[in-house]
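Next up: the structures, one after another.
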Structure I
């Protein structure tokens with residue numbers, strides 16, 4: 001609450017609050033939650049991380065959810081071994097796929113599958129490149145990540161536990177163009193949005209098994225990506241994009257709705273918004 005030496009919030013590293021189901025059964029949790037919420041309201045930097053069942057989440061800027069394996073429990077006994085990372089994020093411009101599909105479901109899902117293959121190819125190319133650099137050991141440009149301790153069989157960068165992120169931007173606009181309704185405007189729209197994300201998740205699982213890498217969907221932190229995608233589409237797909245792009249087109253202050261969220265500008269009950277957006281969370285690990 002006091003902040004750093006100058007009274008400013010701690011941005012990196014951020015204060016994380018891991019909340020389990022046991023938290024709400026613990027005496028005094030109401031007072032604790034009240035204080036945490038006050039810090040969040042005044043400083044704006046508290047991360048609330050919900051750990052449920054056999055899943056753990058790590059978070060510093062973005063978040064990553066993964067199922068704990070037996071080896072993770074053993075690693076926890078030696079903190080040095082608890083090293084997880086996501087090498088990069090490749091985001092998919094969902095509205096553009098809708099523009100190209102022209103209202104045809106079969107074409108849309110075919111485009112989705114093809115663009116995901118391209119994203120995975122890019123991930124694999126970067127992984128091979130990094131493996132080449134890591135092989136140079138201390139003499140290479142990634143010497144720090146190539147450190148290896150005598151009691152650890154893996155390099156500091158544990159490639160076998162690395163996650164490759166497939167980002168998603170503009171689901172709301174994709175559905176809006178394809179069906180004529182935004183996610184929050186009809187049951188049909190939200191169901192179609194869930195169908196799209198479920199198809200992407202299934203494809204990620206199949207490609208993960210095929211290539212032996214961990215691919216997961218991510219709600220892209222798209223503060224700039226949502227703007228960039230919208231600007232590019234207004235240039236190359238102007239006739240289609242101008243009907244669904246959010247913001248002020250006359251000033252060029254445009255954007256797509258981030259990831260799987262519903263239109264931030266819609267007048268909507270906050271609790272209903274949380275419930276609706278929460279429907280997507282079981283399908284997305286990052």
Structure II
């Protein structure tokens with residue numbers, strides 16, 4: 001089976017500016033991948049090319065085996081733009097009816113009810129969008145992206161303008177989508193969101209993929225620290241498995257042990273190293 005998203009050697013130039021410089025990236029069926037990078041790194045350009053809104057200068061992007069922008073790719077794709085705008089005078093239900101027509105979905109009222117329940121807006125189905133909070137509109141945006149049961153979902157900064165409560169709600173939605181087997185590419189600058197919900201992380205900088213892997217694999221060991229009566233002793237090359245031996249050796253040498261900590265580089269450390277190292 002083809003990946004939900006397959007990007008090969010993807011490049012994009014705007015005049016003399018290179019937004020993407022040969023990116024390779026895949027999102028497997030049912031996988032949730034977080035796309036990280038500083039402003040101007042090329043993340044939104046990659047998402048827009050995958051959505052068929054921007055043509056690449058080189059390379060290719062496919063959705064479920066079909067070229068991005070083709071009819072088959074659009075059928076398999078759901079998309080929520082970063083700066084989306086819905087007509088304020090329509091209701092939540094009317095917006096979903098409109099998008100059902102655009103997507104050619106025959107799900108009818110049953111589909112709309114299911115989607116509004118999924119995003120926690122069933123009671124607001126008749127409410128005009130202009131009366132909704134930003135968080136409610138964000139959730140409605142995710143609902144419209146899911147019209148027609150897409151296999152691949154592109155979310156461009158879906159939590160950037162939300163407060164902590166709103167981000168928690170969207171995190172819950174992402175976890176539910178993963179349980180349903182929907183593939184998601186989540187473009188965000190919020191490390192905490194990626195670390196909590198994503199199966200895999202891709203870090204982009206200056207149009208290049210500079211680091212990729214599972215969150216637990218990217219976080220590296222940073223040694224062992226042992227607090228003794230003489231102060232903190234650091235063993236930067238030690239691992240978790242070395243801790244018992246180190247403690248035993250210190251005790252045998254007469255040290256009093258007050259605490260032991262296995263140090264790990266956080267995702268933030270890995271991100272900053274990848275981005276700053278690429279920029280230097």
I, II: which one has distance in nm of label points 7 Å out along Cα→Cβ at positions 17 and 137, as calculated, at 4.8? I
Given that helix-only ellipticity at 222 nm (-39500 (n - 2.57) for each DSSP H run of 4 or more, over all residues; to 500), derived from a single structure, equals -13000, which label among I, II identifies that structure? I
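Among I, II, considering only FRET efficiency 1/(1 + (r/R0)^6) of positions 113 and 249 (r between Cβ atoms, R0 = 41 Å, to 0.05), which has the greatest calculated value?
On the way: I: 0.85; II: 0.05.
Comparing I, II by FRET efficiency 1/(1 + (r/R0)^6) of positions 113 and 249 (r between Cβ atoms, R0 = 41 Å, to 0.05), the maximum is at I.
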If we compute distance in nm of label points 7 Å out along Cα→Cβ at positions 57 and 169 for structures I, II, which one ends up with the highest value? II
Test item: Kirkwood radius over Cα pairs in Å, for residues 177-264 alone calculated as 14.7, pick one of I, II: I
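In terms of relative contact order in percent (Cα under 8 Å, 6 or more apart), which of structures I, II is highest?
The structure with the largest value is II.
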Comparing mean count of other Cβ atoms within 10 Å over residues 25-32 across structures I, II, which is largest? II
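For which of I, II does FRET efficiency 1/(1 + (r/R0)^6) of positions 73 and 193 (r between Cβ atoms, R0 = 25 Å, to 0.05), calculated from the coordinates, equal 0.45?
Numbers: I: 0.10; II: 0.45.
Of the options listed, only II reproduces it.
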Thinking of I, II, which structure, once Cα extents along the principal axes in Å is computed, gives back 77, 47, 34? II
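Any read-out appearing in this document is the output of simple, stated calculations on the displayed coordinates, not a laboratory observation. These figures come from a predicted structure and were not determined experimentally. Cβ atoms are built from the backbone, for glycine too; each structure is taken alone.
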